[in-house]
1. Here relative contact order in percent (Cα under 8 Å, 6 or more apart) was calculated and came to 24; which of the structures P, Q was it taken from?
2. Just checking, which of P, Q has the largest value of distance in nm of label points 7 Å out along Cα→Cβ at positions 32 and 64?
3. Figure out for me which of the structures P, Q the number 1.68 belongs to, where Cα Rg over 2.2 N^0.38 Å was derived from the coordinates.
4. Among the shown structures P, Q, from which was the value 1.4 of distance in nm of label points 7 Å out along Cα→Cβ at positions 16 and 72 calculated?
5. Taking distance in nm of label points 7 Å out along Cα→Cβ at positions 8 and 40 from the coordinates of each of P, Q, which one would give 3.1?
6. Out of P, Q, choose the structure whose coordinates give helix-only ellipticity at 222 nm (-39500 (n - 2.57) for each DSSP H run of 4 or more, over all residues; to 500) equal to -2500 when calculated.
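Derivation of every value follows stated rules applied to the coordinates shown; laboratory data play no part. Keep in mind that this is a model prediction, so the values were computed, not measured. Cβ atoms are built from the backbone, for glycine too; each structure is taken alone.
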Structure P
Amino acid sequence: HIFSKDVPAACREADVLISAAPVQNLIKGDMVKEGAIVVDVTTIRVEGKQVGSLEFDAVAERASRVTPVPGGVGPVTNVILLKNALIACKAQMGVD
């Protein structure tokens, strides 16, 4: 959060860390609590490639689980979006 006083310290305390900041390599390995679960939901384009906000290899060394970009939460987001579109269509058409 932009108003947080000490982001690295807050990250080091988290059992589950979710990064959605549009800054490549914002989350460094030393900012992650040993054994934490780290979820990168960031989508940034750098030189035509999709990247996240984690220094992935460094974070993966400390975290028990970490989602990659691309291929992490993106496919799940797409499935949920399609599901919600289907629910909305059924509701609009009056179909169960």
Structure Q
Amino acid sequence: GTITCNYDGVSKHLTVLEDGVFIGSDTQLIAPVRVGRRAYVGSGSTITKDVPADALAVSRARQTVIPQWAARRRARDGAAAAPVPKGARAKEKK
């Protein structure tokens, strides 16, 4: 889906989608913003500036993988940081 973020807490602003645009899944359009005719917006993008006609707008951070991050966190925080196995119930505090 797409979220049109038009309200800044004080005023409503306009989001304009011209003819023939394609908006990918999981996108946010931060108004005021205009997506020009036949333009594309890539999935997962947050658009804060106008997109010209026939352009492609993509705004995503590059994926970063941090090896052994979870193991270091468990060592630092103890077992409380360990994920609960699927189907297992979390222990209730007394």
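1. Corresponding structure: P.
2. Max of distance in nm of label points 7 Å out along Cα→Cβ at positions 32 and 64: Q.
3. The structure behind it is Q.
4. The value was obtained from structure P.
5. The read-out comes from structure Q.
6. The structure behind it is Q.
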